[in-house]
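What follows is a group of structures, each given as structure tokens.
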Structure I
Amino acid sequence: MRILSVLFTVFLTLLTSIILKQSSGEYELFSLLGISIIILVFLINLVKFVTWGWLNKHYDLSKTYPLTAIFFPLIFIYAVIIGDTSLTIQKISGLIIILAGLYLMETAKEVK
């Protein structure tokens, strides 16, 4: 449940990033649509805030927060898909390092 809850918050972060990216050049901030987008992002972040409150109540922060690093590969993949960036060996290496670190962190046995 811990991993799914953290992934849910990462998904919400990704969603708000995409909404803000797509709407930033399209709509006036003080138009009805612009204000609606801001309210939507606020509500999504409110859900994320409540979810983090629940996570912090039930799990150790040192075990949950590092998992949010999955956001960086996801936002990079999104940027590649929409054509904002290109794939390079350095970027792919960085993705592999982040993913390997997350895997090692999750599968490592705790030493007492």
Structure II
Amino acid sequence: MPADSQTEPITPEIFARLVDLAALQLAPQEAEYIRQQLNNQLKAVRELEAIPLDTQISVTSHGVPYTPQSTPPIRPDEWTPCPDPQAILAQAPEVDEGYLIVPEIPHTDL
């Protein structure tokens, strides 16, 4: 049984606008199903947000201790040039001016 669209965060009107912005083509049954699923996910998030948590617990805290002795140091995020980019491009099925040409993926129905 569908919930009252007045109490749902994603109303049919909002969902129709999102579908239009995303340039999706959905049958009415598909659209309603996806809209309900999104609202169910938002409801689950609200339920999780309502769980009282100890404010002293760090956000990144979890059950496995990661000490400096057991965790390798974070490597620096540094760009290094590829020594031979042409060798990599030579393996590609199709290249245009140094860019890989990716075949179009056929669309399927939901």
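If distance in nm of label points 7 Å out along Cα→Cβ at positions 10 and 82 is calculated from each of I, II, which structure is the one that comes out at 3.7? Among I, II, the structure yielding 3.7 for distance in nm of label points 7 Å out along Cα→Cβ at positions 10 and 82 is II.
Assuming 1.05 is Rg/Rh (Cα atoms, Kirkwood Rh) as calculated from a single structure, say which of I, II it is. Structure of origin is I. Here distance in nm of label points 7 Å out along Cα→Cβ at positions 18 and 90 has been calculated and equals 4.9, so which of I, II was it run on? The read-out was computed on structure II. Here mean count of other Cβ atoms within 10 Å over residues 42-49 was derived from just one of the structures I, II, and that gives 13.1; the source is I. So helix-only ellipticity at 222 nm (-39500 (n - 2.57) for each DSSP H run of 4 or more, over all residues; to 500), computed for just one structure, reads -25500; which one of I, II is that? Traced to structure I.
Between structures I, II, where is relative contact order in percent (Cα under 8 Å, 6 or more apart) highest?
Of structures I, II, the maximum of relative contact order in percent (Cα under 8 Å, 6 or more apart) occurs in I.
Looking just at distance in nm of label points 7 Å out along Cα→Cβ at positions 34 and 66, which of the labels I, II belongs to the structure with the highest value? Display every interim value, and only then the final one.
Values: I: 4.3; II: 3.5.
Once distance in nm of label points 7 Å out along Cα→Cβ at positions 34 and 66 is worked out for each structure, I has the highest.
Rule-based calculations on the coordinates, nothing more; no lab input. In this text, all values refer to a predicted model and were calculated from it rather than measured experimentally. Cβ atoms are built from the backbone, for glycine too; each structure is taken alone.
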